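Structures are listed in the sections that come next.
Bear in mind that the values in this text are calculations on the coordinates, not laboratory data. Keep in mind that what you see is a predicted model, and the values were worked out from it rather than measured. Cβ atoms are built from the backbone, for glycine too; each structure is taken alone.
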Structure P
Amino acid sequence: MIPYGRQDISKEDIAEVIETLQSDFLTQGPKVPTFEKIVSDYCGARYGVSVNSATSALHIACMALDLGKGDWLWTSPNSYVASANCGIYCGANVDFVDIDPLTYNLSPEALEKKLIQAKKEKKLPKILIPVHFAGQSCDMQKVYALSQEYGFKIIEDASHAIGGSYMKNKIGSCEYSDITVFSFHPVKIITTAEGGFATTNDEDLSERMQLFRSHGVTRDPKYMTEEIEGKWYYQQVALGFNYRMTDLQAALGISQMRRIDEFVEKRNILKDRYDCLLDGLSVIRPYQAKNIHSAMHLYPIQIDTSQIKASRYEVFNALVHGGIGVNVHYIPIHTQPYYLQKGFTHGDFPISETYYSKAISLPLFPKMSFEEQDKVVNTLSKALK
């Protein structure tokens, strides 16, 4: 079975982890701050905060921006549920903005239209989470301009997108946002086995996220409310969580970062080859926007059901039976039972729903061979007939 995604672990990666296993610190040691500096420097951001998952990063990012009861968080329906759940964790209300039919990212035009109406109803969002789907950045200049007009904060969900660029700057530079979040799950661009990360250029946001990832406990005198009793002394000054990344995970991340540009280059080579091989088949290939270099986490196609008799379901099953580990990204969040219970209905965000009804993610990972890619395309070609 050719998987839709797979980690690339080298001998150097393994050696880095073994070295840490044999060191004095398996967690809360020197590898985590080293990894944080490497990632933030790579992205061009002033600060970096590592955590145990992108879900945790989204949560503490919302907390750092003081999202709470009565506030609104908006995001894209075309994402994993974590992009919305982080708002629920904070007691906020969640709503969605439909996607652009070409990029599958949050539509700035739909956003502006929704903001105009929300201003009339006095329900403007406190936080917007644009999702860089498949590794391609949203149109952040337009989104940022709207944030300045309507007064909301921005958390970029770049779980798919580390290594990509927008307007010549690395995604994660936070030029057009307050915080950017990454995922280091095994199928993502780089991996720490499980892990997440938040970049920011705001020192206060960085310190708040560090506090929230570690129980709300600090040894920093500037946060203390009472006199320090000794070197052992600490205080809990907020309600936080145990969201820390271990040194083992950070060690793997340090090693993986040495190859991040190689990973992204290989993914884009495979993307260009897919574009050529799929030409003439009854599929819609992913669109690449100008001035954006995608990290190419996914290669999502849409089945052109107007040209063939087979359904998406039939094509998907034919690929699986042919040894191709395809997937679908994503079931629109608002159609999940939990969100239907909150009042959303099918048809609320039609572009996301139409995309989902035709979508299949083809295998794409750095170690994928051209022979494996040929097999994917040949199996797909047969399934479409």
Structure Q
Amino acid sequence: MQLNNEEIRRYSRHLILPEVGMAGQKKLKGSSVLCIGAGGLGSPIAMYLAAAGIGKIGIVDFDRVDFSNLQRQIIHGTKDVDRSKAVSAKESLEEINPNTEVNIHDTRLSGDNALDIIKDYDIVVDGTDNFPTRYLTNDACVLLKKPNVYGSIFRFEGQLSVFAPHLGGPCYRCLYPEPPPPGMVPSCAEGGVLGVLPGVIGCLQSTEIIKLALDAGDKMIGRLMTYNALEMKFRELKLRRDPNCPICGDNPTITELIDYDQFCGIPDAPEDPGVNPDEVTVQDMKKALDDPSLNIKVIDVRELDEFQIAKVRDVPLVPLSTLHEKFTELDPNQSYYIHCKAGVRSMKALYFLREQGFKHLKSVRGGISAWSQEIDPSVPGY
């Protein structure tokens, strides 16, 4: 594995580092990394790895670029909206460094394809934003003995670790044996995220990948770092492999990939998504607002800061965070349509109110996002 004259000029600031040098740069060129996700975390990870001279980068992402991604997913630009994230990322990386081979996997990572995709790479980096894919990535990496460079972000906080039981450390399941209940942890779309936060965590993940490729430095194996941007504080926790872990423990019970949606408690999608008896459409919500004789009231369970961004006229705000205190102000015999941003929190509100004895409840599918797209474009999407 040789470097040509152009590469020597390109990587000159690496080459004069004794810890890297010519031998280390050749290691980077001979290394391959699979980025699972080309979003907030995947953007800085892939960009810095390409710039550093990693020889082969794989991108797994089936999603398309949305305007709301541009605040943090810096590998994509305005011109890329509605395009494949994997294709957009490949073009950006090839512009950064044409010497890096970029392979795209424009598909959802699943139990059916994960082992086949991951096996061809030396290091895997987890830039995902959902629990089924995190557990899937972990299990596939453990089975294939690949280091899994983990990062996660939420609002103003982030986490970082390297899971590698084959190198003496724990795996993701040792830290989180069970997933949280579905919907318990809001997504970035529901809870928000500081735009620069994935840049901080993603750059740290890139650093760990480069250290693994160079076999240099004190790696984050057996350590979990947390970061709070508001406090500007880093904290570190020691992690140990759990001898009872079902996949990396002394007597593993998981020896092949499982159904991760089922494991995380996510119900199967109905054959006809329009048949959920607890849901109505934004068209139904409009009818309820336009026709008082239907005697259906609509309430908004988003938070105040979201309400100030966008709202539907004449719909009162009853934030989900205060519903446990405010539900007594609602009439349990009244019919209610409940909406939020996208339909997740409204379902939580529905289940809570039902437990309090409310019987005539429906959640508005798609929430105010669907209202903006299908009913009133003057209501801003966010």
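Work out which structure the value 0.95 belongs to, where FRET efficiency 1/(1 + (r/R0)^6) of positions 89 and 369 (r between Cβ atoms, R0 = 41 Å, to 0.05) was derived from one of P, Q. Mind showing how you got there, number by number?
Details: P: 0.50; Q: 0.95.
It traces back to Q.
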With helix-only ellipticity at 222 nm (-39500 (n - 2.57) for each DSSP H run of 4 or more, over all residues; to 500) derived as -9000, matching label from P, Q
Q
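Given 12.2, 35 as the derived value for Rg and Dmax of the Cα atoms in Å, for residues 113-184 alone, which of the supplied structures P, Q does it correspond to? List each step's numbers first, then the result.
Details: P: 12.7, 40; Q: 12.2, 35.
Label of the source structure: Q.
Looking at structures P, Q, which one was relative contact order in percent (Cα under 8 Å, 6 or more apart) calculated from, given that it came out as 12?
Numbers: P: 23; Q: 12.
Structure of origin is Q.
For FRET efficiency 1/(1 + (r/R0)^6) of positions 177 and 265 (r between Cβ atoms, R0 = 30 Å, to 0.05), which of the structures P, Q scores highest? Spell out each step's value before the answer.
Details: P: 0.75; Q: 1.00.
The structure with the largest value is Q.
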Given a computed value of 21.4, 76 for Rg and Dmax of the Cα atoms in Å, which structure among P, Q does it belong to?
P
